[in-house]
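*Asks:* Below, each structure is written out as structure tokens.
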Structure P
Amino acid sequence: MTRLTVAKARDHFAEAIDRVVQHGERIVLTSGGRTVACLVPVQDLPRLKKLEQQDSGNQPPKRRKPRSVWEEILEIADSIPDEDLQRVPADSSINLDHYLYGAAKRKS
């Protein structure tokens, strides 16, 4: 297997994809000396899925019950520490462009 740094793969992405697609090469991507991802041919996907099922006792992954967007937002909001919420400016909804893009503040 070929090893490439993430930076080198990014700089030569088309060539890396070509090596995977045209030649069936498997490329291991590293960052800071650690393996972080792999590029593999699509033909490997059925084998990978089969291995996943074998590892999980032949059980397909359980699907969560779909939740509403509002439920997702509430879960994320609950995970924000109180001290971070205290730092949110009181006029953030009125002056969103100011806080995001540096536009002039509107009078509240």
Structure Q
Amino acid sequence: MLGVKQIVDQAVATARRLLDLIERDRKAVEKANLPPSVLRVFHWLPERPIVNASLAAEELDLSFPTASPAVEHLRSLQIVQEITGRERNRLYSYQAYVAILNEGTESLP
């Protein structure tokens, strides 16, 4: 039973860290006094931690000209990072969130 307890404790700790991260980043978005679309995209990120502006527009029923700057605002706040290096069709990652989810999943040497 010790193994099960350790797994549960780890899951609870991970959930708390994710919630703390989301809360910290939400406060940063709110403090920046940006358009409501930015907060809307931010609230969607835990569901889709790797996004592009087109997907945000489609899933959140926003226009592309609204979604694209919203994602860019999140990038400027360093909440998401652009991961493709391209000028068009960029992908963004909520990297801190993904990193927490990936902890403990690294390959063993």
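Here, each number is a calculation from the coordinates, and none is a lab measurement. Computed from a predicted model, the values in this text were never measured in an experiment. Cβ atoms are built from the backbone, for glycine too; each structure is taken alone.
*Asks:* Comparing structures P, Q by volume of the Cα convex hull per residue in Å³, which one has the largest value?
*Replies:* Between P, Q, the highest calculated value is found for P.
*Asks:* When helix-only ellipticity at 222 nm (-39500 (n - 2.57) for each DSSP H run of 4 or more, over all residues; to 500) is computed for each of P, Q, which one produces -12500?
*Replies:* The read-out comes from structure P.
*Asks:* While we're here: Say we calculate distance in nm of label points 7 Å out along Cα→Cβ at positions 6 and 30 for every structure; which of P, Q gives the highest result?
*Replies:* The maximum falls on structure Q.
*Asks:* Using the calculated result 25 for relative contact order in percent (Cα under 8 Å, 6 or more apart), pick out the matching structure from P, Q.
*Replies:* Of the options listed, only Q reproduces it.
*Asks:* To test your reading of the models, identify which of P, Q gives 5, 20, 18, 18, 18, 14, 6, 1 for P(r) over Cα pairs in 5 Å bins from 0, in percent, for residues 14-61 alone when calculated.
*Replies:* P
*Asks:* Could you figure out which one of P, Q the value 9.8, 26 for Rg and Dmax of the Cα atoms in Å, for residues 38-93 alone was computed from?
*Replies:* Answer by label: Q.
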